[in-house]
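Structures incoming, each one as structure tokens.
Just so it is clear, none of the values below were taken in a lab; they were calculated from the coordinates. Predicted model only: the values in this text are computed from it and were never measured. Cβ atoms are built from the backbone, for glycine too; each structure is taken alone.
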Structure I
């Protein structure tokens with residue numbers, strides 16, 4: 001949805017979601033409650049991860065005492081909640097929840113008012129990750145994930161679980177005050193502070209703030225005194241980042257400032273901060289978006305980025321994809337009986353394409369495994385157009 005990013009650039013921060021939910025929201029809330037499935041009948045399950053590993057998940061609370069919160073200075077030090085996914089041993093741990101009930105409540109209040117869906121139902125979406133699971137043996141590349149603006153980190157659970165199942169440690173970051181709600185270990189859930197008004201500096205300031213968040217997370221995960229008890233799983237020499245929408249812009253901003261990040265992906269996000277004219281010091285970058293938004297000539301920031309990128313690069317566009325295709329959002333919409341618009345790619349198919357190409361990209365760039373799928377069109381992925389250098 002190009003309109004999301006254009007609105008963000010204009011500092012009109014009303015989010016258009018592909019449930020789709022806007023103003024009146026034309027999905028869950030637009031449909032009469034009587035025409036929707038009874039909330040008690042709501043069930044949703046994320047697609048099974050494709051890799052050989054079971055998946056563990058830990059919550060990680062981080063506090064950057066050297067940085068004041070950029071959006072709510074009175075809150076003091078910048079705090080983040082991160083979901084840490086990792087390869088685990090089968091049969092260990094207990095099922096992990098999708099999100100907390102308070103996070104679900106605030107999400108539904110903002111994106112689906114009047115839907116009648118209990119927060120507990122959304123919080124209870126079935127995941128494949130296990131809390132307190134015993135980790136697999138070995139060290140694994142680290143991939144950081146930054147969600148789209150006002151998208152809670154939970155909406156990228158399918159992507160995170162699949163990467164972990166393929167042998168990655170994944171840090172899925174909630175950027176505090178940029179999402180409907182983030183629950184912290186003390187039980188407090190902080191609401192969005194900038195969803196309804198543009199921050200000073202516009203969305204470029206959001207991308208730059210997220211780059212600082214991400215570098216801080218890397219600091220914490222690679223420190224000899226890391227607050228994450230399983231930090232020994234992280235291979236510090238192999239770090240990548242992917243982001244959706246403004247998070248994709250943040251991936252490039254992070255790479256420009258932090259050379260520890262060896263490879264990056266922008267999923268359907270306009271570059272509010274241009275890629276430096278000198279490039280990213282030869283490091284690989286993947287442009288991965290909806291065909292209607294990001295084909296050559298559709299988004300000039302992508303055209304400019306393509307010219308500036310100085311390392312391995314590909315531009316992939318997916319026919320029938322929407323802005324939310326790269327997340328769990330269309331799958332949840334389908335679960336409440338609200339199909340996508342005519343011609344939209346099926347939610348499970350969209351997630352399968354997203355997970356396949358992300359996994360192959362990081363397998364190539366962080367593990368050195370040949371991935372011919374990235375070298376041109378594939379009959380197995382007919383929806384995906386591939387632009388080569």
Structure II
């Protein structure tokens with residue numbers, strides 16, 4: 001369980017989520033104190049401006065695994081290439097969500113108020129017009145770590161959209177510390193009350209694997225729920241996740257052959273890769289620094305599952321990157337003067353590496369582009385260690 005435990009401690013740099021519950025996101029109810037500089041996500045490096053929609057999905061044919069009286073709900077932030085200067089700036093998160101996360105997780109709240117975190121500047125714009133194009137864009141699904149909101153992967157989502165992808169960042173109901181769903185409903189981590197006592201975390205990755213086929217049906221099938229579904233090239237779909245979201249990526253690939261490529265960012269394989277493999281589909285394992293692991297939390301799941309990956313594969317580790325290093329948290333922590341001891345690599349550098357390697361992986365396997373940095377070590381990225389390939 002080491003990676004989950006590291007997430008629950010290292011993400012104490014943690015915050016909250018941007019998650020209003022309609023197709024249009026209301027303006028952030030947050031102001032930046034005059035005495036504090038505004039926090040800003042790293043600017044995307046791709047060629048395209050980025051738009052963002054919010055989409056609420058309800059699976060009427062499936063009950064929620066944590067609240068059996070409720071239908072399963074998902075809340076999506078959909079990022080896409082857009083016309084520059086259209087739409088309005090997209091808020092990072094709502095103040096109540098930031099307050100819930102900072103209250104629950106502690107130390108970052110000693111350095112920044114919920115209002116300041118909520119007002120973090122993004123580079124996406126709500127209600128932006130899609131970029132005219134003769135081609136469609138591959139779809140990438142992003143699943144966050146357990147108890148973390150989808151906003152924790154905003155930097156990666158904006159980067160991928162700027163490189164020519166549609167990105168669906170997902171909040172799985174009752175699995176984050178605080179997410180605002182439609183109707184002003186704050187859904188907290190009911191799942192935590194059920195999986196931690198009996199250590200049944202596989203229920204989380206199993207459940208998310210069941211979410212993905214429904215999500216893909218609603219985004220790419222007949223009568224799509226998203227107004228810009230025509231942007232998606234449904235022949236090319238990838239999934240990446242952080243922590244247990246990474247375990248969900250391989251589990252979703254096993255459950256749905258439409259997912260062509262997957263990335264696990266420092267997540268224990270609570271749901272193992274099937275003995276029959278993933279039908280030769282490519283998979284990237286991107287891990288934090290083993291030297292930062294607590295010595296008393298052994299986890300052999302990567303060693304156990306590596307031989308079962310039967311397609312193109314890489315196992316990379318990032319020196320100085322702790323468990324939260326693949327999320328927004330170090331970026332935000334750096335700007336408020338808080339560096340978590342388990343993520344000593346700077347937020348700037350952590351995100352440069354995450355965006356470069358995850359982006360190149362999908363460029364290679366969803367778009368057929370060259371990705372030489374995935375061939376082996378490079379002097380430009382001395383922190384990246386090719387553990388196996």
For which of the structures I, II does the calculation of distance in nm of label points 7 Å out along Cα→Cβ at positions 61 and 221 return 0.5? II
Re mean count of other Cβ atoms within 10 Å over residues 149-156: value 28.8 computed from one entry in I, II; matching entry is structure II
Determine which structure produced the value 0.95 for FRET efficiency 1/(1 + (r/R0)^6) of positions 45 and 77 (r between Cβ atoms, R0 = 30 Å, to 0.05), calculated from the coordinates; the candidates are I, II. II
Tell me which structure, out of I, II, gives 0.50 once FRET efficiency 1/(1 + (r/R0)^6) of positions 69 and 357 (r between Cβ atoms, R0 = 35 Å, to 0.05) is calculated. I
